[in-house]
Each structure stands twice: as structure tokens, then as C-alpha cells.
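Novice: Please find the structures below.
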Structure I
Amino acid sequence: IPGYEDRAMCSHCNVEESLQHILLECTRTGQQQVWDLASDLWKLKTGTALPPLTLGGVLGCGLARLEVESKSRPSGLNRLYRILISESFYLIWRLRNECVISNDGTPPSASEVHNRWVFSLNERLDIDRYLACASSIDKRSRVRPALALSTWHRTLLDERSLPPDWLRAPRVL
């Protein structure tokens, strides 16, 4: 784009600014931290490492169907994976654009990255809670309560002390 040639190169890494670089390779503050947070939550949920990330895997995360040993909650596990990858991808993209376009190359602090990632996942949790409990919305838009429960099982703070109907009570990750 004329006038924005300087944005073709990553000012931090001095390589071509591609989607692959932005999402998976850049060492500027934010990108690796976001993936580490996603990996930590995945490990908390599953006890295993987050599957290796590729550009195609990130872009196609909405179609992901993971093979799991335990078939007891595969839909919730797949759903959490899709949420983790898509929310993390979108946050990395927003952080990069804010840094390059709005903040003259100043990256966010590590605490800001952490807080924004947690906020984005809590927003998704709130949406699930609403869609699982709301009776005033179209049935096709609802999330089955069992699916919401299996999606967020083993990801919530102090989950053992939650009441059985925690979908109706506010909680955070």
C-alpha cells in the first residue's frame, strides 16, 4: 500500500511481516505469551500439551476435531480448543495492529497481554453462560448446558466449590 511500505517488514524481527510471522514466529512482546497462556489452560484441562500450531491449523481452527483417548467429553474439548485458538489468534492480531498502527511500535506490557487474554476468555465464558441459560433466544442460538459445562470443566478458578448450577452464577477463569 503506497505510503505504508515500512510496514512490510517487522520492525522488531526485521523480516517480512506475514501472517505466519505475526501469529507464530514474531518475538515481539505478546505473541508467544498468548500462546503460552493458551497452552497452560489446555494443559490444565487435558493434562497434555497443546497440539503443535501451524498457520493452517490456526486459520482452520473452527473445523478442528481432535482425537482424544477419553470419549466422555470430546465435544466440549473440541469446543474449548476452537475457542482457545480463535480467541488467542484474534488477540495476537489486535495486539500487533495496536502496536504497529496506533502505538508507534510500542508493544504492550506482559501484564496487559495477560489481562487482555484472560478478559477475552472470560467474555466467552459469559457468552456461554448466557446462551446456555437464556430462554428468550432462538433455540438454534442456544448452547446446550451440558456442552457449556464440558467445555469449561477443569478451567475455572475454584471449580470444586461451585454450585451445581454454576452456569447461572458469575465466575471467572
Structure II
Amino acid sequence: PADALSYAFQRLDTDLSLEAQVPLANDLMRNTAIQAAFAGCTACVAYVGPEGVHVANAGDCRAVLGVQEHDGSWSALPLTQDHNAANVAEVERVLQQHPASERPTIIVDDRLLGVLMPLRAFGDVRFKWRRELQQSVLENGDSDLEALNLYQYAPPNYLTPPYLEATPEVTYHRLRPQDRFLI
């Protein structure tokens, strides 16, 4: 399940990206594809099997298990971590993917390039595509960028994309009798 979940996240993100790059004759289809690629979305998905739960998380979503303790009290067990600047390991993962000279400008004010809070997400191709590809897609065709609420925009210090990915962090929890529900 872990590999399947990871593949599904990456495949969906690739499909969103590629769909926006394909020239389409239908304006509505083209505009919808471009909007979907430039929008961003985080996700948290759980696969509950007979003995445990696999959770795939990309972004700042959370999976929390409701546990009823032996004394009848309740507790919450987080099954995921947020992928944002508060997560030191996540920040280090992002920084390691870029030259040392960029380190001071990648996370600014707890945001990716000073703009985006999650460090993993679907879409948000303005943090993934080269500037030239963004410009080509946005200028190609008769798309009304203002009506689409899109603009040619590369964040400051946009030097070595991609800065963002949709690869999930997949965790596993073996279910126990006291595990009652998943949020």
C-alpha cells in the first residue's frame, strides 16, 4: 500500500502538470487545466487494511487517531507530520535539494520562497516549473489570464526549480483494540 499511495500522489501531480501543457482547442478545457495546475492543494489519504492503517500525507494536513485508553479516557495520536517550516526535518529536506548559495532565500518568514506555507503540495506549478515553461503555457493560446485569476509570477529568488513536490510521507500504524476512529 505504501508504494501504491506514493505512486498515486506523484502520478496525480504529474497529470495535473502535463494536462496544462497540452494545447487544447476547447477554451474551457484549456483554462480549467491551467487553473488546476497553478492552484495548489495538500492531501492526507488513509488506507485502512485488516491489521493497520497506511497514511499518505503531502502538505499541512493531518491524520489523527482517536484512542480510548483502558481507564475510559480519550487521547489523540497524530499519525502524520505537517510539511511546513515548523518541521525542521522537512525544511532540511527542501534545502538539501538546492545549492548552498540559495539556503538563505528558500525559507523566508516561514514560507517557501517567502510565499507558500506547505512544503509539499499538488499543483502550484509556479514553484515547480522553469520560468520559461510558465511563460510559454500562460502566453500560448487565447487564455484570459485575468479572468482565470492567474498572473505571470515567479517568486523572488526563483533560481533552481522545482522547490515543491507532491511526494507524500507515508506512515504505518498497526491497529490496536483501543484505536477507535481516524480523523
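Novice: Taking Rg/Rh (Cα atoms, Kirkwood Rh), for residues 41-80 alone as the criterion, which structure among I, II has the greatest value?
Specialist: With respect to Rg/Rh (Cα atoms, Kirkwood Rh), for residues 41-80 alone, the highest-scoring structure among I, II is II.
Novice: Now, a different point. Looking at structures I, II, which one was mean count of other Cβ atoms within 10 Å over residues 1-8 calculated from, given that it came out as 14.0?
Specialist: II
Novice: Comparing distance in nm of label points 7 Å out along Cα→Cβ at positions 65 and 137 across I, II, which structure shows the greatest value?
Specialist: II
Novice: Match the computed value -9000 of helix-only ellipticity at 222 nm (-39500 (n - 2.57) for each DSSP H run of 4 or more, over all residues; to 500) to one of the structures I, II, and report its label.
Specialist: Working: I: -14500; II: -9000.
Going through each structure in turn, the value belongs to II.
Novice: Using relative contact order in percent (Cα under 8 Å, 6 or more apart) for the comparison, can you identify which of I, II gives the largest number?
Specialist: Greatest value across I, II: structure II.
Novice: Which of the displayed structures (I, II) returns the greatest value of FRET efficiency 1/(1 + (r/R0)^6) of positions 57 and 161 (r between Cβ atoms, R0 = 41 Å, to 0.05) on calculation?
Specialist: Structure II comes out on top.
Novice: Please compute FRET efficiency 1/(1 + (r/R0)^6) of positions 9 and 25 (r between Cβ atoms, R0 = 30 Å, to 0.05) for structures I, II and give me the label with the greatest value.
Specialist: I
Each reported figure results from applying straightforward, stated rules to the coordinates on display, with no laboratory input. The structure displayed is predicted, hence computed values, not measured ones. Cβ atoms are built from the backbone, for glycine too; each structure is taken alone.
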